[in-house]
Structure 1
Amino acid sequence: MAFLLSILLCSSAYCVPALATEPGSDDSQLGETYLIPVGRAVGIKLFARGVLVVAISDLKSDGQTKSPAKDCGLKVGDIISQVNETDLESTEQMQSFLQENGEQPIRLAVARNGRNLSITIAPLRCADGVWRLGAWIRDSMAGIGTITFYDPQSGRFGALGHGITDVDTAMLMPLSSGAIMNTSVKAVKRGESGSPGELKGDFDLTQDAGQVYANTANGIFGTAENPNFLTDQKALPVAKNGEAETGAATILANIEGDTVTEYSVEIVKIYAGNQNSRNMLLRVTDQRLLDAAGGIVQGMSGSPILQNGRLIGAVTHVLVNDPTQGYGIFIDNMLDAAG
């Protein structure tokens, strides 16, 4: 299986209002939740809290091979948040600091598996005159995914149905800030057995469509006060866990331009217990989607799943060996993760 965020490139805390109920309806008196199922593809960019170590490498200096990062105990997956008690915000900041610091040992504040560590490391001057640590680091990621829901009363949205993880370490990207951007889907690479397809699109870099406040295992979440990714979708009641059932359903997906289309699917199996982002197995039955994309492709992550007039969840994964099938998450699990 494969996550469905189509990756293109190598938080602040917010107060989250309550979810909406349909005004003036009998259901609102019972506290039933209504959300707008969206289905629009958007560009997503995340900036890490500190920098993430994605690889440790050897360096050549004075005819010898050394690795300061390896020698001091730095590991892949470590998050470096400070250098000499100064907050670290980007790879460029780290590079500038190393060149200014020269050969003097530096202190790194490192987070590893929930523990905070202090590591001292001595930079090494390489043959090209550049000071390095022997650690490859990353501070941001971007890609295409799909908005699952929008709450017009709180301005909150949810997307993807799974977290954004680093492509090298598979770790959840620690979030400092993030945003979504309007995207026009320009092409679809068809999915085939053993080779997941993907959406390809152009980002609107002139303005952000919303801000991301959380990157969780069950989706990313943010706020958008004036969302221009909405069209004419109407709010639907939200299904509770246990209300989804095997059988006919539909998904909302954006595989061309900015048009959202409803496609038929079948819920093949419902999984008992807490399976995180794999609560149900679905199969695409709509020939239009099979002809255009081969089924489920990367970038469709977050596509809303509708059944019996309710929003029941979102598409999260594709089966690599069978792109006509994939997994989905219950909407309740996304909302629990949203805070």
Structure 2
Amino acid sequence: MSGGVDSSVAAALLAEQGHDVIGLSMQLYPSTSSGQATSATERFGTCCTLDDLNDARRVASKIGFPHYIVNFERQFRDTVISNFVQEYASGRTPLPCAHCNSDLKFSTLLDRARGLGAEQVATGHYARVEQARGGRWLLKRSADPDKDQSYFLFSLTQDQLARAVFPVGGLTKPEVREQARRLGLVVADKPDSQEICFIPDGDYASFVERKEPAVARAGAIVDREGRELGTHGGVHRFTVGQRKGLGIASTIPLYVLRIDADAGTVTVGSRNALEQTRLTASGVNWISLDAPQSAVRVSAQIRHRHKPAAGSVIALADARAELIFDEGQPAITPGQAVVFYEGDTVVGGGWIE
């Protein structure tokens, strides 16, 4: 229970259905009610603050089930923040919400659930879980296409999906808020969190520099032929597809095409040069089928808001995969997730290399 309307309604609906509910909220960082961390060098946003934890507790009290706060500060730091910093330092663009959802929330909460004697873990994610006739567990898009979060859950295993429950996955966001009003929950009109919770001001570059000062290493901005066009203050300040903030003059719009952290170079070019048809992914998790040894037709997303594009995917050795799109896709970005779909069903997904 994050203290938001989605997880609050999820818990309340389960309790209303007669389930024996235990509410757990994760304390991810030491913060005050204003969202200010106890350290002078840190500031956190509108997710999982003390106010949020209190909102979750009030919901649990109203509905009538126990609520506990579990301290995951170390796990959050080691799993999510550390990966975030390392990825930017390596010239990649991290996706902290996916790591938080799969590597932290489900893996860790399932362990806690076993300790409490709970059979399943429910969250407020907009996604659906179904069991196929053969017994395989499937992850599907939610009923609300604008809020669908299946993209962030691609790494859930069969064991995790077997014990996962998404009570609001069949509802739209307006319907969730209406349920909250019907149930008299104080969070019914609480706004959604929009930013990365540990970087509320959006200045991720400064955050990375504070955590890893060595990343602020000057380098060259070059064109596709290797000609130097300018300099930069660190590869962590760039992501593939970026146009603004390059600091170089040009008669045509330039975009970041490649980032080489070892050489310290950022390659830029025209928008047309961003179009690519092929990618490889690592850490691939197959959900609806076993790793395919021959090409399978899918629609794939390379970003959360990316319109799914048709292509063919095949499994490679060492939990890797190759995807070839029918048409070029802009800004295929290392570090982001690629998720394969068949209709509303998640076939699998991995991390773009």
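Here, each number is a calculation from the coordinates, and none is a lab measurement. Just so it is clear, the structure is predicted and the values come from calculations on it, not from any experiment. Cβ atoms are built from the backbone, for glycine too; each structure is taken alone.
Largest in mean count of other Cβ atoms within 10 Å over residues 81-88 among the labelled structures 1, 2 is structure 2. For which of 1, 2 does helix-only ellipticity at 222 nm (-39500 (n - 2.57) for each DSSP H run of 4 or more, over all residues; to 500), calculated from the coordinates, equal -6000? Computed on structure 2. Highest-scoring entry among 1, 2, by Rg/Rh (Cα atoms, Kirkwood Rh), is 1.
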